[in-house]
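**Q** Just below sit the structures, each encoded as structure tokens.
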Structure P
Amino acid sequence: MYEFDVVSMEHYCDEMRQVVSVMRDNLQNLENLVMGIHGSWQGEAEQIYEAKIIYVRYRYIMLLDFFERYIEVLEKSADICAENEESIRLKLINV
């Protein structure tokens, strides 16, 4: 079972942002590499090749979008937890 506190959630958000950034860089590097060998394909092979690259890019971007949405949810959760912790702390002080 995982335990999440506000600090941990914020830390995980930062780590995931770094991973997403690396993934975006990797996608760009892959596309640059692929474009560098583009001229060696012709005819039907070129069409198949382009379709595969487009599909890989599409799926990769879907994965990046998932991670970005997860980060948003985790950030909102951290904000809500922080507000609740502060509210509980204030109530305990006033007891």
Structure Q
Amino acid sequence: MAEYGPTFAPQVSWTLMALIGVAALMVNIPLGYAREGFRKFSIGWFVCIHLSVPLIAYLRLSNHVSAWGTPAFIACAVLGQIVGGKVRRIRRGRP
């Protein structure tokens, strides 16, 4: 039997990583939409930004995705916040 070296984490499929990223994006679109209605740096603003973090962490940990995937999930969450905020600004007539 050939030994290929130590593995530090089980291999996770790219499909699973993509699904978690899409979930992070989709959850943050309505949160970004809601965030636009709050004054910057208010309690509601912080809640809208951080509310999805436990869900994303749960999805990552329950599917045994290593911490190396975290930057991609954060990028998807930030993109969702930006898209949601932009949708609200467009619907209200502000660019």
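Values in this text are rule-based calculations from the coordinates and carry no lab data. These numbers were taken from a predicted model, which means no experiment stands behind them. Cβ atoms are built from the backbone, for glycine too; each structure is taken alone.
**Q** From which structure (P, Q) was FRET efficiency 1/(1 + (r/R0)^6) of positions 46 and 86 (r between Cβ atoms, R0 = 35 Å, to 0.05) calculated, if the value obtained is 0.95?
**A** Q
**Q** While we're on this one: To test your reading of the models, identify which of P, Q gives -32000 for helix-only ellipticity at 222 nm (-39500 (n - 2.57) for each DSSP H run of 4 or more, over all residues; to 500) when calculated.
**A** This figure was derived from P.
**Q** Continuing with this model, one more query. P, Q: which one has P(r) over Cα pairs in 5 Å bins from 0, in percent, as calculated, at 2, 11, 14, 14, 12, 9, 9, 7, 6, 5, 4, 2, 2, 1, 1, 0?
**A** This figure was derived from P.
**Q** Let me ask another. Out of P, Q, which one gives 60 for relative contact order in percent (Cα under 8 Å, 6 or more apart) as computed from the coordinates?
**A** Computing relative contact order in percent (Cα under 8 Å, 6 or more apart) on every structure in P, Q gives 60 only for P.
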